[in-house]
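Below, each structure is written out as structure tokens.
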Structure I
Amino acid sequence: MTPIAGSSAPNPHDLLILLAVARTGRFTTAGESLGLNHTTVSRRIAALDADLGGRTLARTAGGWELTELGRRAMRAAEDVETAVGAIHGSEEQSDQVSGVVRISATDGFSAFVIAPAVAQLRRRHPKLSVEIVNVTRRALQHRSGLDLEVVVGQPQVHRAEAIRLGDYTLGMYASRDYLDEFGAPTGIAELSAHPLVYFVDSMLQVDDLDAPRRLVPGMLDSLSSTNVFVHVEATRSGAGIGFLPCFLADRHADLVRLLPEEFAERLPYWMVLRPDSLRQPAVAAVADALRRRTAAVQDALRGIEPRGGARLDDSGTASPPE
């Protein structure tokens, strides 16, 4: 291994500790993965910094981020990791698509895209583990502890790679029982007489998701939640009219899509990664699996191919489920 310019040769074990911290963003979590305590991790990082003649990590609000020197050291650490893996077993045993990949994504995308994509990927790479943190928010400026994020809307980020995955559509839906009891709105103006099932307005962090309150400001909130599956079930239960992702709502035959010409809000999904994340085989494999799965189900995401629900056209007639 060639030493980094202007430094003494670092301890390979310390490089592997740095790699663990870079992937988790925290000394404690990195230590747990290596069987070390927090103090030992901190001491070994300090020793590595002394060997390299500079700081490899910088503290941010989200945890520890690599400095420029740290990024160069991490590339050397990855070479050490690969070499150690080759020593310890056969080609099958040294499958590099292994370890933990942590993802932040919305509830709906996690269930409809990530879960099946990862399940299929793990059939080929059983040592891979994926952790999903469900949240609907803007992309983070510092994503310590996360390997990738999936967000709604084009991200404004620095020192990160952003990849557009595809689009999805939201529409207005109501249950058949709700429409039988309260009648079906035949235009946007009539929607103001119906309650809305949607996100908690004061907690909504993504401006692109404000369509119902922008288009129909007169609708009063009925049941609000930060979880899209609560929106779906509340709408099915008759709590009001839900503004729902078509790929989730169209799976339920008891939901009817209302005014599809007026309400078809199409929004993009973007994947955001740290600059060096794709150098990790496991992260690269997961990112590729998400791209492939998103492309394969694009029509369902856009609401082009309903999977069980019905649509209510402008005349108030419900078409049968396809």
Structure II
Amino acid sequence: MHLPPPAMAKTAASVCKNADMTLPAGRRPSPDDLLVLLAVGRSGRYTTAAEELGLNHTTISRRIAALEQSLGGRVLIRGAGGWELTDLGREALAAAETVEAAVRSLGVDETGARGLEGVVRMSATDGFSAYIAAPAAAEVQRRHPKVAVEIVATTRRASQRRSGVDIEVVVGEPQVHRAEAIRLGDYCLGLYGAREYLAEHGRPQSIEDLARFPLVYFIDSMLQVDDLDLAPSFAPPMRESVTSTNVFVHVEATRAAAGIGLLPCFMADRHYDLIRVLPETVAVQLSYWLVARPETLRRPEVAAVVKAIRGRMNDQREVLLGAR
């Protein structure tokens, strides 16, 4: 954003007043520098902010230095997972959000309504990405054509760095620092076998009977998520069959008669050739959680994506829990 000097000074004074910032006498921050801080504060990385703003790393560094000089103190400190906001930085970021909101308010769509635009990048597990995140993202894109949603499919713990993504969706309650964790809802894992496989080998009749069947599941040594790691503990040790880091591989291997699969019900129940076994005995309930920085959640385009995800979770509640 490039404003003439008088407009810049007036805008900066107004937003600082709105954010209750106390500035050194005679000093006013540049709105351009505030918007640079906003990008760095949301991502925690200069390189990500530079890419978002179309600037280079040196310019980002220079803008932050200029902002700190005008405010008379540090706005960012280097943490273990990237750049973190200081108390002064959080005050400045609130002012930056006001600048951003003022600029956005100038843009309306063809109906006269305020339009959203920007890129929202999220990471989530494979199944969630396909059946929850993708439809939610499509809904947002239909309503706000200038919002692009990037989905990175991965199964891992919540990152302490959160650099490069705006939203993370993980399995199990996360322990995070300087971020908000929002419970999205529950889903269920069940045991499934292909019709042909069960016709040949018979169905397990009890928990103890599972010991004679091979298990299709995650690669034990590569599984990072504690809740998923503990999921098979209901049964006696089952020898491994086809294992993978990708849940779609689990589903297809089970359909191909590799053994008994421990599968998300909302994925397995879509296939007529898969039969759930021991449904009354084995129902592993896990939870999806959304993690994001507070300042990221305040971005209108991110808020729109989060709202769509929560709506999709609510609509699919019975399917997620294996109630078909």
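Tell me which structure, out of I, II, gives 23.1 once mean count of other Cβ atoms within 10 Å over residues 32-39 is calculated. Here the read-out was taken from II.
I, II: which one has semi-axes √(5λ) of the Cα gyration tensor in Å, for residues 256-295 alone, as calculated, at 34, 11, 6?
Values: I: 34, 11, 6; II: 29, 13, 9.
Label of the originating structure: I.
Looking at structures I, II, which one was mean count of other Cβ atoms within 10 Å over residues 120-127 calculated from, given that it came out as 13.6? It was calculated from structure I. Once FRET efficiency 1/(1 + (r/R0)^6) of positions 184 and 288 (r between Cβ atoms, R0 = 25 Å, to 0.05) is evaluated on every structure in I, II, the highest one turns out to be II. From I, II, which structure was mean projected area of the Cα convex hull in nm² = 18.9 calculated on? Source structure: II.
Read-outs: derived from the displayed coordinates by stated rules, not from any lab. Treat the numbers as computed from the prediction; the structure is a model and nothing was measured. Cβ atoms are built from the backbone, for glycine too; each structure is taken alone.
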